[in-house]
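See the structures that follow.
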Structure I
Amino acid sequence: MRAIFIGSTGGEPGQTLTTWALATKLKEKGVKVGFFKPYGLLPDLGPSVEGLCDSDVLLIKEALGLTEPPEALCPVMLSENLLPEVSGSQEERLTAKIQNAFKEVSRGKEVVLIMGAKEIFFGGGLSGLSDSLLVKLFDARVLLVDRYQRDNMTIYSLLSLNSFLDGRVKTAILNHVPPEKMEHVQTKVIPFLKEKGFKSVVAVPAHSILAALTVGAIAELIGGEILCCPEQGGNLVKDFTIGAKPLEGPLAIFKQVYNKIILLSLEEKKVGGIILTGGKTPGDLVRRVAQDRSLPLILSRLDTFQVMERLEKAKPALTLKDEFKVHRFLELLAQESGADQWVEALL
């Protein structure tokens, strides 16, 4: 059995999406894949977190059809206000708990994917335990995901971590690369990193589909109700605006409606939905125009400022409905790495 550790250099580089994508590729190859997240973190929910589980664990468990209980897939569960100092006997106890859980989830598996903390530099917030300790404990090969910003930051992070992890980093994914920077990264940064010992380094361009939200997800985010065309809840939204400029033809009637936010579809010059804020139900004519054009209307009790604030800060967790993002991510990886080189380097 081989262990593959998926680590992050920080800055939300797409660690969960990468883990899901790697699991998908391995399953396509007929590999029996397991999943493990040694420690998870919950928001501040008070003194007890019993019975709750990390959202990444629940997602991957369902996506892979795993039968192990959540407490085995993620044996150490902490609330943000309960990050303990771990030392001595506590460290030994938690390490033993993690090892025992890992034995359970790896039974019958050929590869187990271990998902690390948000930043591999700092582990899971447990003083005395860290991602680096677990990488060595399970003799894992490492896939590092980096959110590319500047050459020096990426190069320093990857080289430092590979040295710290005794050369265990086999694949690095440079994610969210601005399209105008792709040629530079491919011709300068990647060859340099390969010269330093990385078997595979892949640059993935920033892509609107990977950042898109569905109309349904937006409705949940703002506590809204889809008044019409709920079957269009899967419409992908790339942007939003308060202005009415995108509204043409019959949709121009919405220019008479105050407190609205226009959701812009991934398809150029197309409206993907309209949010009506302030909780005021629209008239029949407005609803009929939307219905005739299969345009979902979302009614929210929040005011326009509150809705815009939530949309601008939105970083919702991946759900099974986001499987299309996994497939697009894999397409982008294949274009840049040449088939499955980034996967093979880990096996």
Structure II
Amino acid sequence: MSKLSYATTEKNVKIIHRNAIPALKSIEIGNDVHHLGLLLDFRKNRDLAAFLPEQGRFSLSWVRLKKEETLSAHAHPTASMIIITEGEGVTMGDIQQPIAAGDIVIVSPHSKHGFTGKGKEGFWALSIQFEGLGLYEDPTRARVKFAQNGALTDPISLLEKDQVKHEERFRKGALMKLINSEFVQQKEVRDKLLEALNFWSDWFQRILTARVAAGNPKEYQELAEQHFAEEAGHNKSLLSMRHNMPVAFWEPILDATSSWFYQKVLSGTPEERTILMHCVLESASCIFHTQAQSMFPETNHFSLHSELDQEHSKEGFEVLRKYPVHDVEHLREILWEGWRMAEYLTGSMARYAKGKSHR
């Protein structure tokens, strides 16, 4: 059910003071901190968040830059309108021009722009975006890229910085905790873990096939076919390790997350497929197989995958660099979603292995 706006559910009038909106003064992207002056996102106030509609969603923020305070040049994938309500300043980026109360700055997607406060007090402005989340509504995934030495940050470098954080988080997840615990010494736990891995590996074979069948531009397709050739049939290796015993369980979260990856790869863009297959699944697999080698010394399945997956992980970023990336914020979102789903997927494996299935 869609969310109704506050205005349609209550008959009253309220005044929301500017200082009742929580403030955001800086944002961290990668290892860099970018100062925003003072930004007050309307949706951070409970009453305003309830009032603003979710359908036809737009975002509003107060922006404050004091005299000589600067919001560095940046760009974002959504159009933006800045209404100067008090004071004066200057723009930077694609245009350098004075601004004052009553001026309206319109910014098309991916245009480089920034501001410096001038006059006695700098300026206050309303920043408006007309679709999606506000630019800083989720401070951990700001929808902006800042310029460095006059040039916008390399989009793939942003993805690679995100990747480091996602990998570190995965290393602390349920599956990695399991294989580093005393539980993994129990034969029943090891057998159930192999069964869960076999269940996922069967799904992974379908995902590999879907990626090739979906069709891609030349270099993406070459990578997809090479990936398929190197990974095809690896579920049979797990099956032989289990003495050809069929997978005899169904775990709902494991099945649902596997299906999510299948659908995303089947219907996504070449960039999205590359992110999910190489930057998420192969990277997570490399982390797991590298750590799990010592658990199963009787087979080379895990050591082989550790080497292959490391190469497959690198190939994702390599092919992305060969094509222009126009909406890096969307790809950062896909990368974030993929890693969260990988955590759910591998977490369900760990629970099943320990006898805590959701069935």
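Just a few scattered comments:
- A value of -10000 for helix-only ellipticity at 222 nm (-39500 (n - 2.57) for each DSSP H run of 4 or more, over all residues; to 500), calculated from one of I, II, originates in structure I.
- Structures I, II were shown, and volume of the Cα convex hull per residue in Å³ at 167 was computed from II.
- Mean count of other Cβ atoms within 10 Å over residues 112-119 from the coordinates reads 23.2; which among I, II: I
No lab work stands behind these numbers, since they all come straight from the coordinates. Predicted model only: the values in this text are computed from it and were never measured. Cβ atoms are built from the backbone, for glycine too; each structure is taken alone.
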